[in-house]
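Next up, some structures in structure tokens.
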Structure P
Amino acid sequence: MRWRWTRRAFLRASVRMTWAPMVIPASALGLGGLRPPSERITLGHIGVGGQGTSLLRNFLGVVESESVAVCDCMKSRRDAAARLVNERRAARGQPVSGGCAQYGDFRELLARPDIDAVVIATPDHWHVPIALSAVRAGKDVYVEKPLGVALRWDQALRAEVQRRGAVFQYGTQQRSGRNFRFACELVRNGVIGRLRRIEVWSPALGRRALDGSAERPQDVAPRDPPQDLDYDLWLGPAPWRPYCPLRCTNAGAYHIYDYALGFIAGWGVHPIDIAQWGHDEDRTVPIHYEGHGAIPSRGLFDTVAIWDVRAVYPDGVELRFMDEDTARPVVSRYRPFANHGTTFWGDAGWVSVDRGGIYVSNPAWAAVRWSARDRRLYESGNHYANFVECVRSRRRTICPIEVAWADEVVSHLSDMTVRLGRPLRWDPVTETVPGDPVAQEMLDRPLRAPWTL
């Protein structure tokens, strides 16, 4: 018998998680009224495009923080973000006192000693370099996913965060959703029996992009960058390329390999993160990877567009990672299809979770009530409030740097096995791909001068 635990039944009191980023009003956080300015955590926001502005709205709803500065390479974006901050202050009856500060260069924002932490939502190729600079400047960091475009960059950030004791929050906000936590607790407590395999899937660029037809000619023709964009700074450590409108859109930044790995990392990290959490493998990852996929052969898009990867953990549990089109006939056999999700298969049945709810193979699991003997997981009612509270308390966030690193390894090795067309073996002790010098070289990327890590 199949039974679905619906959002209405199960998540009535929890954070709503949808395709759009969560926006949580301060009144819903149980944090009371505004703290005096001297007691709030001060935030700077670096990258305030679509996702960056969504994060800004969410942090504006956290009453224990104060967003005091925004930074973006595009003036129109930082103007809009600063206006949003000032309007929110005015609506609360707070003095604007000169308004939210604006910066075109992140280094100027990081030089301010009065900023406690930064929220980084730039294109992916800038995440690690800016986060490194922020940690070295004494700031705590919230970093959007995916973490970086090269695992060696990620290693450098992990080492710096650990060495300096910085508070780090990864942007995999599903861990702060009650449905995801409960699904993982079912697995961790053996309700589904011994875990045997995991299926994860996510949105992808898709087959329509393989022949280049997803790109419009007027968007890929080189031209002068718009006057309000500092294009050289936007490129930063990425290779120099002539400007065209597609590069500096979300689609271009997500699906051009100079700037990202595509949705195999940028979206796929969400269900991978839940797979890691439920399997209790936040400190290790699969060690064997093999699979296939396709990359567009024409146009600017050149990240993996479709994929089907099988990976094996040291304990023998198999992870199957798919794009949504590949996953549809697989997942539809046992539950209604959604374009993303994580399914855990055990000896006694399965549990599957996505942002719409939870599906289980045994309806009795709906009535599970945990006892003091059962294993409970880190509970965060709000991903953004969790970060702010941890900046204040100095405790670990729900998604610390070690979690981000493990998620990244799965994303990057999945990408590499598709690109290389051969199986890969990961050594979690040496953090290398032994016996494969080409794959080993792919763990790093050069930075365009004068940028360094």
Structure Q
Amino acid sequence: MSSFDRVKQIVDDRIEAERDALFALGEKILHEPELGFKEHATSAKVQDWFTRLDLPHRPGLAVTGVKAVLDTGRPGPTVCLMGELDAIVVPGHPHADSESHAAHACGHNAQIAGLMAAAVGLTDDRVLSALCGRIVFFAVPAEEFVELAFRKQLIDDGVIEFIGGKPELIRLGEFDDIDLAMMIHTSAPRDDEKPVEVWESLNGLIAKTVGFHGKAAHVGNPWDGVNALKAATLAMDAIDAQREIFREDDGVRVHHIISRGGDLVNVVPSEVVLEMNVRGKTADAIQRAGEVVDRCVNAGALAIGARADVDTIPGYLPLRNHQSLVDLMVPNAERFFGGGCLGYRGHSGSCTDTGDVSHLVPTIQPSMAGASGQGHGQDWTIADPVAAYLNPGKTLAMTAIDLLRGDADQAEEILASWEAPMTKDAYLAFQRGIRAKASFGS
């Protein structure tokens, strides 16, 4: 056994020794789900663990984020391990909050348990003495792109500038000191999928909130009113009629909900609100699709004689997984999931704000088995606590060891060939350039 294999065994043994406590952490978060920028109880649990591990940390970043730093005492790159704090809204989920309907139906509770597992494994002097540089453990808020009205109010109040947690943390400079980034997403593999899956890329998105404004009237005299719901319906039909013009290679998805559909059934709807995401494989594809959506909104408003106010909000950039980091991670994942556990995929229509990080530093976000059911569905649950809560943390910790061992040759090699798609300044300028308001119709 090589010296670094022994170091990895120390990590494995330390995590196994905390198995029950890590399981309990994942389950506690599961039963106390919180939505983005509201994850105060979950953040407190993370802080408790960092305190227990004697890890210096800073809470309250982008409202609820917590960042801890483990310094080896030797100069070298900084590797960031991430986990997400927030839940999603899934009414009817067995563990949903009775008031907010928040539920961990996407596995973020497992991400935090895995992040703490990695911290447990790496905070050992025998491990640190074999490494150089720093390891950041970052519990980040608000990955799920939900509750737009609430988050827009936070923006108006000056609490945040960006809807998502990682974009906001980038703005605040909390990724300025990070050279490489990794996190793992929990998955429920289908029959044709491997226990560990890596997508070449994921979609990015922008959001649009569309307010249709008509004129109220008694439904007995509908000609005296202007039906904003009809305008919204026509706009949605127009978007559906455009779907065949979206090129398959662009990965465009346009999806929406009616968050306000009128006020009373016997009153002609005068105020209707659509919330929608426009997703695509590239920034250009998203922009073109957004222009199509605006045209459809205009058509719906004009046809009915209503007015439509469109608020376009920057969302997430497409994710690009860094292949060299994937290659480094694979043997560590195979240690726990077996040989041949990795499946490579092309492009996914899903989105994550990890994509924003991937435009600044080499980044990976593979998925690992451990759940069952449909993601964001009522039947999603942790089916295998070892796979969901422990193995991701072990894989992250051991990949960090490979990056930073000795003189960090592996990390330095990756960084030497890295050309960032964007600087931080260019990223912020791009995102701020997306924000726009427009009015259509009468």
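Since every read-out is calculated from the coordinates, none of them should be taken as a lab result. Values in this document were obtained by computation on a predicted structure and should not be read as measured data. Cβ atoms are built from the backbone, for glycine too; each structure is taken alone.
Comparison across structures P, Q (criterion: distance in nm of label points 7 Å out along Cα→Cβ at positions 62 and 174) gives the highest value for P. Figure out for me which of the structures P, Q the number -9500 belongs to, where helix-only ellipticity at 222 nm (-39500 (n - 2.57) for each DSSP H run of 4 or more, over all residues; to 500) was derived from the coordinates. Value -9500 for helix-only ellipticity at 222 nm (-39500 (n - 2.57) for each DSSP H run of 4 or more, over all residues; to 500) corresponds to P out of P, Q. The maximum of mean projected area of the Cα convex hull in nm², for residues 94-301 alone over structures P, Q, that is, the highest value, falls on Q.
For the read-out Cα Rg over 2.2 N^0.38 Å, a value of 0.96 was computed from one structure; give its label from P, Q. Value 0.96 for Cα Rg over 2.2 N^0.38 Å corresponds to P out of P, Q. Consider the structures P, Q: one of them gives 21.5 for mean count of other Cβ atoms within 10 Å over residues 182-189 as calculated from the coordinates. Say which. Comparing all candidates, it corresponds to P.
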